[in-house]
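Coordinate-derived values only; no laboratory data. Just so we're clear, the structure is a prediction, and the values are computed from it rather than from any experiment. Cβ atoms are built from the backbone, for glycine too; each structure is taken alone.
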Structure 1
């Protein structure tokens, strides 16, 4: 699998979306792999974290401060050891975008469970609510050949089941399946046909926002 290499999003990794100044500030963080790092868009404002902050500000009226810690090609193990310690504290919501590289590198469900449980525990120390986003719909990714789509989809379903179980054991963790949003048309994807575009990140953020308690 070799989609055209795109860079991570540039610009600030922290920002604030304005809201009603009389309402309390909401603080969110996004942690994870290339989708957290904003691959597919130019800046984080157009990526998942910026999109989620805007959606939450619009829905709640609250100003939303956001931060993102992401790295292209990061597995859950790297996220656990290298990226998680960089996430801030006193958050309302922390969202994890991970698992694609674990599927691609054929990491076992047991390894995924160990790393995911540790990440969720670490995020619950920092945030009132943790949201674990399910694996993306590999079957809809246009840059992948059919046989690879099927194989990756099957592996992703296994890891998603593990994720649901891990979140079910943590009262402040929520699992959000990617089945809640289905890429419909090429505009969902960036030019590599693999990562989301600004449109794709917005649709994904809208689906996740439905499960955020602010």
Structure 2
């Protein structure tokens, strides 16, 4: 199999490296990812200027565009025979209405629009400590093996969130299927000096 990988955390993100390490056990990997951090960019695409893909070697390309741009350029030019598009592993969860704002999830959505199978992977965080990315590789392998054994309706894709189980946990979590929560996030804005500062109760504790 040939995998096209992308994310919204940028080409050098450790979650993307973990995803690539996991995917290589099943086949060939081509990475086309944004050249900068673009978390929360949703399904933006670039049509008003040309896009530049910088070859980083070993089938890795940094694109000066969005995750959806990366999927388009990847599938149309750099990895035309890719069987799967895998996006992530995002640094932070993509749950509920977050999926509408997530560039990670948008990449998977763009892939199915272009006729490919896709999975978006995200690592939920309960604290500000960096995730255990080596453990995430095992999570990817377990989830991919389970999900690819099932049929997926045309136009659908998987959105997978890994739990934050703590540093001492060694067992793999069970796979649970959840309906998308349609409720809005609890957000407020703090007005200071005439400017509205975004606030959210969903931020991880210190």
Structure 3
């Protein structure tokens, strides 16, 4: 791809990110992004196809949802790697997802918008997030098996949803019930409890 085209695409994506950060996803539009980027709006259609595809590109560059490399557990190896276990790989992925969400105000805004509105653009964001979660689950499963008595996908979805909600609440409130979300001590409690639940339910039971 010619350098000028790649540079313009990056400029458009960065403009979309600035616009959302400043005014929220509700302000996103082809004209607004073009004005923010200082380009003709025809370039957005030429390089991305339209606003939904622009959102997909924004979601795929790691600024919205964490990249797979951030979330994926280490592959099993023959040297007794601790992440050979399903429990260890699941715990690592959930911890990485929570850390990434806490560090990404843009992702928090996207999730809040997705919950507040139902339209073609929020559907595009949801599809990108679902695809990333699918990749994440495949990485967890690679060469590993959960205990047969646990519905692992349902458990991971439940834990991921809880952590996501806490990350969203933390952007607007200092507390959730008795948890302090404005202190690292509160997040350490969450992490410790997450580890307890994952290990209790996903570590194989010795027979």
- Item | Test item: P(r) over Cα pairs in 10 Å bins from 0, in percent, for residues 123-186 alone calculated as 16, 45, 31, 8, pick one of 1, 2, 3 | 2
- Message: Quick check on the output: 0.3 is distance in nm of label points 7 Å out along Cα→Cβ at positions 99 and 163, derived from one of 1, 2, 3. Which one produced it?
- Response: 1
- Note on the structure: Computing helix-only ellipticity at 222 nm (-39500 (n - 2.57) for each DSSP H run of 4 or more, over all residues; to 500) for each of 1, 2, 3, the value -10500 comes from structure 1
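Using percent of Cα pairs over 31 Å apart as the calculated read-out, with 12 as its value, let me know the right label among 1, 2, 3.
Only one of 1, 2, 3 returns 12 for percent of Cα pairs over 31 Å apart, namely 1.
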- Task: Assign the value 16.1, calculated as mean count of other Cβ atoms within 10 Å over residues 43-50, to the correct structure from 1, 2, 3.
- Result: 3
